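> Next up, some structures in structure tokens.
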Structure P
Amino acid sequence: MSKETKRRTTQKEDKEYIKYSVASDIGKDNFAACISIMDKEQDVKSVATRTFTNSSKGFDNFFEWQQSKCKLSIPIVFTMEATGVYYEKFAWFLHRKDLYVSVVLPNKAKKYMQSLGIKSKTDKIDAAGLAKMGAEQKLDRWKAPKESIMELRSITRHREDLQKSRTVFNNQLSAHRCGEIVSETVVNGLEELITLLDKQIKMTEKLMSEKLNTDPEIKEGVARIIDIKGVSTITIATILAETNCFLAFENQRQLVSYAGYDVKENQSGKHVGKTRISKKGNAHIRRILHLPALNVVSYDEPVFVDLYERVYQRTKIKMKGYVAVQRKLLCLIYTLWTKQVKYDRDFYKKGGEHPEMQSRSLSFRMVS
């Protein structure tokens, strides 16, 4: 076939197809990639699949492979799922090449797979499903987080790990002291560890404060939220770091699902089981909101006290009331941040509520 014939064939194919969808299902060590193409009839067919290592060399190999397969002059969308931190290096690799990258939330990808009737789960199947999703839907372009936000997340997660370690060693120390015969060497060693951890925790809190103050936009946003009694800068910093300042969320419902506060019902026929939150989401957010939820009720913040009392009166379970408060607190922080409004305690005390906080996405009925 001559070059001119090849050129005409390619031009004809360009008109027959709409776009390429290149999707990746990413794990810690490897990722499966699938290339699909959509035609003018909106039919999607798979072009190629392959597995690569989740490393710089693997990314280069992927890019060469992708270019060799995507030869038509049509748009290309790269899709991946937000799986912990494993997707980040690859997303940044593509982002730095100024490619159209879309990172979808896990629950959104899962629901799409379910709508296709896919029951099996392998890396290749997931990659093919994501490729079909990227082809059929107009997914938003990934907004890469600022370096300051990524550093802030590193600090907040490190502090969380330190707190967990401190709790473990403190429990061990209490257990040793309750014994009949106590080894002073062990006790002293545990006390030294706890003292060292306390210093490390204070250091992370100092670093956290510095990061929040270096970015004017973040500093201003924190100032609008911090007036909620019982909510500390540590809480706000963790939520902002884990959500990338809410850039990936279009509404409260998506945020609630991402944090694992979405309600999971258990009902079939006459059987009515317990209704719980799914907990299939970001555990860092739920962990950091536990204490503030207790605080806002203790400090008599009106909007949260009213919610807590309503849920408790209905269920007679205190923790369900506090979980409802956690969810509403997260949504309130989201509203204050995205709408750029300052928290006004008197406004809530008079019975007012921001329109965004009255939406159906905040309905939180938990029954026993």
Structure Q
Amino acid sequence: MKKKIILFIGPIAPPYGGISIHIERLSILLEEDFHSDYIDESKNIKQEYFNIRSLNLFTYLKKILASDVLYIHSGNSLLRAFHVAVGSLMGRKTILTLHAYPFNKLKAVKLLEETIYGRATRIILVNENLHEKIQLPRSKCLVRNAFLPPVMKTEPELPETVNSWLVKSRLDGKFVFCANAWQLEIFNNEDLYGADLCIEAVKKLIDRQLKVAMVFNVASLDKFKDVYDNYQATIVKLGLDDSFLLINEKMSFVKLIEKSDIVLRPTNTDGDALTIREALFLGKPVIASDVVNRPEGTLLFQNRNVEDLADKIADTINQYDKPGMKHKYENGEGYHSFYKQLLDGVINHHHS
């Protein structure tokens, strides 16, 4: 039997963000069952994918006609509505995933979007409170967070500098933890991602005679390079050169999670952090700030309280090998059957 074609529409990696990672993992998860095609909305034009910015309407319509299901992940609400409308007009089944929806929409715009989005065959909302922001037919909606298991075999190996630093830390008998930031931005006059807290916590733990090492990766230095440089100077001043690696590398954070003992998420505001779900999936203890509801299994510390963070890390180290400290490595089976059933249901759905 010929495989049905799913047309994924949205940003295709690189660059890697929450939505592009979701699309990439979803297409790998379903590759045995369906054939995937793509319409890329990323600003980063790639030869191998048709990009919406080419404004080539002929190719766009050809792709839609050739597919069985349009799977829409657009971040841009105008494009989202356009794809649903075109799919609907051309008699195609559509799944719309709403990854976010802003509160402050003009009433007329919101009404128009609700009407068009409501034409989709199925609508996935990544959290419950999207129901409050936008009125959509409940019978078509289901709530499902966007996390999908990392495909470890496709993840690139860590850069040699990071790898050798980890190996040396292990040989020195140190507990390794990691954290990351998109950039070192300031929110409410504080470091949003808590890099400053991590540096202070590592210093406190070493003062308590604990053997620890930390890797903190910052994805982008386009802004806040001065903050990064200041932190590097602080690390040297506190004598933490061998214990705290602050880096700016394009690398697989999930690979770093795999090679660490504990994962930290000390942000002073947050959404549904992919980092936390990946760490729990890989069976790593995660210590996160108590600023939002966190997934079950996350250990919480009081936001911006460095003493509490250091205490929680020390407790975790002391109990590290006790049963229940680390989650079992989940397998990806439940994810596969959910999306396979969803797509089969949409393909066999008859418009009433």
Structure R
Amino acid sequence: MVKVLVTGSQGFIGSYVCQELLDNGFEVVGVDNYSKYGKVARPHDQHPNFSFYNIDARTICHHTSKFTDVDYIIAGAAMIGGISYFHKYAYDLLATNERIMSSTFDLAIELYKEHHLNKILVLSSSMVFESTTTFPTPESAIKSCPPPLSTYGFQKLSCEYFCKGALEQYELPYTIVRPFNCVGVGEDKALGEEEVRSGNVSMMMSHVLPDLVYKAMRLSSDDALPIFGDGNQIRHYTNGKDIARGIRLALMSMHAINEDFNISSPTATTVKELGEMVWSKIHSSQVQFQHDPPFNYDVQVRSPDVSKSETLLDFWPRISLEESVGEVVEWMAQRLEVYK
């Protein structure tokens, strides 16, 4: 049985990854310190092939003895929140995530040299393309586009250089995966998330889909739905189950060794279109929008070229955005007990 260490196992994407691996016959060792949401229960927690360590990933390199039989590492642990995090924690996002990444790579290098680690897979971010002007954006654009403006995006780019440095000096194989706008259930409000007012309601969280669902549930059918900016921001929303499957394919594919992949839906959607879809699931009226001032780091277009993952990984998303919206609405209705 292939054994995979997943850092950030109890986080939003991490929990999808753990479930995907367990459902496909892997043994999974999770590491998390519950710093994002607090103590949470995840569906994979009770699986017989899942074990867990409550460890701060910044110190994971001091726990090598616990992981000597690991075949792969998925490096997903990070300090991450919504877009308000980029402003409130500009320094911490850089410093904390650098410490997490350096400790994780110290562990990976040791396990590769002295034991039988095969590879490290690093979860990067679409934010590394924050400053690109090439759309749809291929993986090769990373070599030519300007560096990200946000410290979060810059640090994610740094994660990719950890991969390149460890390969060059220690011959540690890697794969880089850049998820684009993961949506799904289980994304709660992050601890320390700054409260942001939007219209007459506060944002539940600053990730766009759960925020729109939360606001639509709080508003009557005659109210305007507040959105940030003009609503023409373009994203490629991808269900967490699909992203996790793409990560699994990238983990095990021989074509993925020392390669990077955009893992995403090929479908572009504006915030307005997403708001219309959300509103129609909750209200019978036609949506009207209220436009609030945008955030500084609200990138206008994130649009990936996904041909590389299609060709090398045989990856295509299976879950439509409409299905994802319905899933999130149902989950939040149960979670918030406000939607009848």
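Here, each number is a calculation from the coordinates, and none is a lab measurement. On a predicted model such as this, the values are computed, not experimentally measured, just so you know.
> Assign the value 35, 18, 13, calculated as semi-axes √(5λ) of the Cα gyration tensor in Å, for residues 94-221 alone, to the correct structure from P, Q, R.
R
> Given that Rg/Rh (Cα atoms, Kirkwood Rh), derived from a single structure, equals 0.96, which label among P, Q, R identifies that structure?
Details: P: 1.05; Q: 1.01; R: 0.96.
That value comes from structure R.
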